[in-house]
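Got some structures for you, see below.
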Structure I
Amino acid sequence: MTDYTLYYWSVPFRGQFVRAVLAFAGRSWTEAGDAEITRRMEGPVGDMPVPFMGPPVLVDHATGAAVAQTPAIVLYLGETLDLLPADPAARALTLKVVADANDVIDELTLDGGRQMWTAKRWAEFQPRLRKWMSFWEETGRRHGLKPAAGWLLGGEAPGVADVVTATLWTTVADRFPAIGEILEDEAPMTAALARRVAGTPALAALAERAEADYGEAWCGGRIEASLRRVAG
């Protein structure tokens, strides 16, 4: 039996942050699958493992706890697996990084595809994307990050903030070369950090699994197709 069941779609989008933290911590999980997610979402709220509008949802087999919403899931894993910094300010900053990453992918998908990308929208968005990237670069700078050494929030080893950072920026850069080029230009230390952390055995194996399972897909649908036209 695995340690967890993860309810998330068959794409390396929001739920990939959860997969990455699980992989980093050396934990096993079962993917519930798209059909089961749909069944749960369309069924009575009383039958849900935890009330949720959309995945991810994580069920802990050891405790029976079910948690929805990416930042809440990462907090739960951080607390129960002792992955968070001891200092309260650093713990809060870790969750801030998770929330920022969640916001970035929301903006890259224009709030879940409410609109589609056009060349004009993409050009107008790039200054804001650069500003987002600068948040990571400045956070790292304040905590001693260097081009070839250090971690986003300091310390002696990578933590949850580094795992989420690597998952966010390497996943989008690998699939959308224009975004990778902007990251290298605007936040070179962040880009280097993301590559270093993504190259650790657990996360490298997860990336290989994602490529095998999902191919080049990221979020899927028309919104991904429109993003590929402007940033692919």
Structure II
Amino acid sequence: EPKCKQGSPWRSQVDIIEIRNKDAISDSGVEAWNLLEQHGIDNVIIMGVHTNMCVLGRPFGLRNMARYGKNVVLMRDMTDTMYNSQMRPFVSHFTGTDLVVEHIEKYVCPTITSTVFTGQPQFCFRNDKRPRMVFISAESEYKAEQSLPEFAHELKTKYGLYCEVLQGSINKKGEGRYYIAGMESLTNADLAVLFVRRRALTAKQMKYFRNYMDSGRPLIGLRTASHAFDTRGNAPAG
């Protein structure tokens, strides 16, 4: 990869962010924590730079928020890492960010994308030209929740693909089994891989899948995909 142009990035506040009277700005962990406690805020979304440094490790970062009981998530498409692609594991800068996000999801806290709030496809850097692959997993028989993330990791690190695994419930009963978070990721996917067994998603979630299929983009179905959404009439209303 070409070397980044050297410069000073901290020159001004981006003009699309409006700072209002009730907003707070601080670089103090104690001050940020006290502010959350004062207002009874337990649900926290963190974004910004750098994922593997301040976002993860500052006193008000992901680790401490999770450690002290806040319901914290990372907005993974609104962050970036400090990573040199000429160093191990020798992957692209964008894949380096994905690997840090993968670590956070495994050991620290869940992640979301900006789509949750905007209803639009998640943000993608202009220079990130990687093919985008989305795995959809929801079954309780074949341990896809273990094998698909491993496969996705290999595709990221060895072949430079962008891979996202949408993991549904592996429980055989309960309403939670009829929901798979992140289906909006299909909006800008180049390939979808389906490993789902007898799940009835809501109309809103199925809309993303139907739109993907109507677009003519490719789909790979694994094992139980032939009856992915056939619940034999046992689906809940809606």
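Readers should treat all values here as calculations from the given coordinates under stated rules, not as data from a laboratory. Since the model is a prediction, treat every value here as computed from it, not as a measurement. Cβ atoms are built from the backbone, for glycine too; each structure is taken alone.
Given structures I, II, which gives the highest value for Rg/Rh (Cα atoms, Kirkwood Rh)?
Looking at the calculated values, the largest one is II.
Can you tell which of I, II yields 1.6 when distance in nm of label points 7 Å out along Cα→Cβ at positions 67 and 99 is derived from it?
It was calculated from structure I.
Tell me which of I, II gives 3.1 when you compute distance in nm of label points 7 Å out along Cα→Cβ at positions 131 and 163.
Source structure: I.
From I, II, which structure was helix-only ellipticity at 222 nm (-39500 (n - 2.57) for each DSSP H run of 4 or more, over all residues; to 500) = -8000 calculated on?
Clearly, the read-out refers to II.
Which of the displayed structures (I, II) returns the greatest value of relative contact order in percent (Cα under 8 Å, 6 or more apart) on calculation?
Greatest value across I, II: structure I.
Given a computed value of 15.1 for mean count of other Cβ atoms within 10 Å over residues 43-50, which structure among I, II does it belong to?
Of the structures listed, the value fits II.
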